[in-house]
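Listed after this line are the structures, all set down as structure tokens.
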Structure P
Amino acid sequence: MSNDINPLATIIVLTAPSGAGKTTIARGAIKLLPHLRFSVSATTRPIRDYEVDGKDYHFVSRERFDELVATGAFLEYEEVYADRFYGTLWSEVEASSPSHPVLLDIDVLGAGRVKKKFGDQALAIFVAPPSLEVLKTRLVDRKTEDSESIDLRISRARMEISMADRFDHSVVNEDIDKAISETVGYVERFLTRRIQECAQKSD
């Protein structure tokens, strides 16, 4: 599989600590910007009751994930938690363009790799919780993790929040509607710039 960068590739990356609300913001942005296409990541974690395979994630075995790594199928991948791997497939992003941008909802370390690889062809937005206390409350209310898992996620969140200044913009998700609006504003300005850049290169 070729890993050459398509000069038209146009990528929006939303990243955040677990529970900060990036997926909700991603869905809200896609409703307001329907030409955005959601990139479906692959993961080895178990599927949750409300999730749909192929829509929320590609749920795969560890063996299948390792096969995808070996064949170079991933743009980026990360063991986010013990034996919980997540990755972005090249096939999800390689056909993107300013008129057909792709939206990635991925972990912080993976987002950093995508931004480094694509440079100005990618817009990377960090979604921050108002505080770690609020983040913990959200994780508890979600009722998908036990107390040990929540503590692990909060510990990782401290590290991830310290990396927020590595991204193009930071959005504090205190009010979800405001966070979506702010994110959409950043995306619209980025896409306008990408359309102009690609038009100039084609002249």
Structure Q
Amino acid sequence: MRSGTASGFECGLTDADKLSLLSLARKSIETYLGGDELDLSAIKGSEALNQPLGAFVTLHKKGELRGCIGTFHPGGPLYQVVAQMARQAAFSDYRFQPVTNGELDTLDIEISVLTPMKRIYDPKAVAVGRDGLYIKRGISAGVLLPQVPVEQGWDRIEFLDHTCLKAGLPPGAWKEKNTELYVFQAEVFGERSQQTSSSMEK
């Protein structure tokens, strides 16, 4: 599930809002490639774009992950968070080399707008296709978005195990009492899905 609404969560964004955020994310990357940072001071946006919500920005290149960074703790309105996370996903994801000018047109941008995290104490409460997972033990922590287990075909146990691995913990660490489990939901949309939606409406 690379696009569309995940988790049954909707944050009041219209199709126009989603297109604005996707355009802003791409412009943020493009501007940084040009040696500058996007000036957000003149942007006002709709009421929905000014909500203080966390977000992740995911970059794919030819169907493969190219970068993904986000935050649950917004320091400003949603449109600012998206612009910042897009830049960081392109240039600060330690797993990848920074995006180059030659790659920009090959990138597919996906945005996940997040609900606040909620701690759970029963792993059976995790629902694949609805929940994202954040697992923490001590200084180790890892997060996987709601669309990831659906894309990978994982069941609930595999989802929990892979989130542990993302946190640098062994599979099954979620069963231990000193491991904290949190769930969240997301509204997910990408350039590909919005282009398809726009063409269907014409």
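With P(r) over Cα pairs in 10 Å bins from 0, in percent, for residues 108-179 alone derived from the coordinates and found to be 20, 56, 23, 2, which of P, Q does the value describe? Corresponding structure: Q. If helix-only ellipticity at 222 nm (-39500 (n - 2.57) for each DSSP H run of 4 or more, over all residues; to 500) comes out at -13500 when worked out from the coordinates, which of P, Q was used? The correct label is P. Identify the structure, out of P, Q, from whose coordinates P(r) over Cα pairs in 5 Å bins from 0, in percent, for residues 52-115 alone was calculated to give 4, 20, 30, 23, 13, 8, 1. Considering all the candidates, the number was obtained from Q. Here the criterion is relative contact order in percent (Cα under 8 Å, 6 or more apart), and among P, Q the highest value is seen for P.
Source structure of the calculated read-out (Cα extents along the principal axes in Å, 48, 35, 31) within P, Q: Q.
We did not get these values from a lab; they are worked out from the coordinates using the rules stated. Just so it is clear, the structure is predicted and the values come from calculations on it, not from any experiment.
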